[in-house]
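Each reported figure results from applying straightforward, stated rules to the coordinates on display, with no laboratory input. Since the model is a prediction, treat every value here as computed from it, not as a measurement. Cβ atoms are built from the backbone, for glycine too; each structure is taken alone.
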Structure I
Amino acid sequence: MKTVLFVYDSPIKYTHGGVQKVSLVLANEFDKNNLRCLFLSVSTINGHSINDGDSCQFFLPEKKVASHVNFNYVKTLIDDNDVAIIINQSALGGGLSLLMESIKRIKGDIKILSVIHNSVLANSQNISFRYGISNKLLKLFFDSRLIRKVILVAYLLKYRSKYIRLVEVSDKVIVLSESYIHELKCFIGESSKLIAIPNPISLDHCYKLSTKSKTVLFVGRIDNSQKRLDVLLRVWKVIESSNKQWQLKILGDGPDKKNMVDLASELELANVSFLGLIKPDAEYREAKILCLTSAFEGFPMVIPECQSYGVVPVCFDSFSAVNDLVKHYHNGVIIKAFDTDVFAESLLSLMKDKDLLEGLALNAMSDVDKYKLKNIVALWLLVF
């Protein structure tokens, strides 16, 4: 039996973020295919460096990730458990990638699969929106074609060697969308090591759309450097001025939650509720629309998850993988980034047109088959 070692910064818990959840879902399916799975994370968990009672979860003994002590610990872990494959879920994390590079040098027969979970160009794009620049002159400056090109070139020059090194020490580099292969080639050129495997959804649902309520969802980490919930709240102010029958439910937590609660109060929003960090399944069953106003994304699983429940996504085209997930006015709506007026108009149109909304929802439910777990696992097994 082959052993697969998942490597990630944080402990692998189903209730944690998307990478942890995806890792566990994949591991459970790999086990059914005669593959034993282990998890290795950075040492700290609530201030402790312990096994946590889980025989499959291991932690590095030292905080300095690429230390000699940690190297020996991982080497012993690999030897004792006959690890044949390492899935590095922190491919862009400096310490863990350096550690994997050291392991590869002495364990050349181990297959290292490095996974990039975001757009590699995201940090060089949408600067004014990402940082909420409101000054008109500054916004014009950062949004100008020349400055965007200068930032992109500087970003490519700065990180080119990092990505070349990652590809060199990996047997395969896995991105979540074909569009991200093209982005990565901007850094490294052509390579046969680059492949795209999207994240899976493990849901299999079918709902009567007629039983759903007039509810719009936001599901995600409340962090305005990426998710820009503040933009959605201002859009919702426009919605409430024209339509008071719909409600907006916000699922998630994060560093900007208090600020967003205060903003909702300042805007005098009557139909907005903050539900905290909860499993979204029950809310997906009831909702009709999901909104994504992010400055950038990788491959947001909230989109195929909500689609499997017949929830229609409305998103900015702020990341290239959105076109893999959403077909405009077929299974969702894509809004030019970052046109908040059109975003509000599109929401109001969907709210008023029951037949259009139900048609998009039906298409959404039928289109998520390619992300079903069995199909994604089959792609992973081909790489093994």
Structure II
Amino acid sequence: MIEEIDTVVVGGGQAGLAMSYHLKGLGREHVVLERGRVAQSWRSERWDSLMFQFPNWSIQLPGYNYETDNPDSYVPKNEIVRFIETYAALIDAPLRCGLRVVALRQNSASSRLLVETEEGSSFEAVNVVVATGPFHLPQIPAFAASMPVELFQVHSRDYRNPSQLAAGAVLVVGSGASGSQIAEELHQAGRKVYLSTGRFHKTPRRYRGRDIYWWFEALGIWHRPLELQPEVRNLRFVVTGAGGGHDIDLRRFAVDGMTLLGRLRGFADGKLQFRLTALHAGEAFGRVILQDIVRGIQEAKVVIAEITPKNRNVYYEVGYAHALNLPTILLVAKDTELPFDIKGYRCIFYENTIAGRRIAPPP
């Protein structure tokens, strides 16, 4: 039997539920098909210790934000599952769990779209939204099949923790977010780790006291088309939320004892073959951020800068704004020593941190 409906959303994760929220707001009849349970990928395709790499304040879905007393911290994957579950219940999404979509084609008789599931249920819809997300199928090189059977191989999707692996050294292939974090975990567990790397740009976890993703939002990087910011297109942002959040620095990995290798390109005659790779691990992304800050200053009508002992590299931008004769307001922690004359600046002195909003009396 085929069920007719206006819209079918495939995927019951964050993207599918966000679509459901908007469809409900428009009064559109729809159903959300999920192969397992809500947030299934987060449940079954992530390692045990994974910490979400985005800060808590950024965990948002339409009409609902993550509730936390620590907006600048990072949460484990189970909290992300709970957040998505709560959201699904809050918006009362019309979920059909346990249905894996295996085919999508146009019905030649009606011009509608036919959605078929592995379980035998079928839906005919005017619209179909595929909200399954990227990177679902593991990319495993063909030569992996020719490696010795006694060599244990596991994709990051199926990796859980160091105890899952046999004793001995470990080769981690890939220095993206997953590969770098898994390599770090294995190294901290006492394993000898070899890390096969490709193109890499060191990304600061924090800049001027703010999380790097705060800067993405503040500078509009999230909202500008890539064609308008070509310097960002080819950069790889690799940071981690583990251990309170920190940079991923391949140079530090090497200093700490990991062995860095080039890109894995093959296996022959019982040997792994690696391509010689030059590690471009400079501060390229930091330069992009600085360029955007300078651009923002040039376009601003007034500049407000918070200066704290941990935020002293704001001085350059403050001086630049002042040189452009822009009205400049300094938010200065009480008793902070400034390396320049504050004449010409409007200063607001505060006690503790500006987050506390406790303004000190004028000096």
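Observations on the model:
- Source structure of the calculated read-out (mean count of other Cβ atoms within 10 Å over residues 85-92, 23.4) within I, II: I.
- helix-only ellipticity at 222 nm (-39500 (n - 2.57) for each DSSP H run of 4 or more, over all residues; to 500) from the coordinates reads -13500; which among I, II: I
- Among I, II, structure where mean count of other Cβ atoms within 10 Å over residues 173-180 as derived comes to 22.4: I
- Of the structures I, II, the one that 0.85 was derived from, the read-out being FRET efficiency 1/(1 + (r/R0)^6) of positions 197 and 317 (r between Cβ atoms, R0 = 30 Å, to 0.05): I
- Answer label among I, II for the case where P(r) over Cα pairs in 20 Å bins from 0, in percent, calculated from the coordinates, equals 22, 47, 28, 4, 0: II
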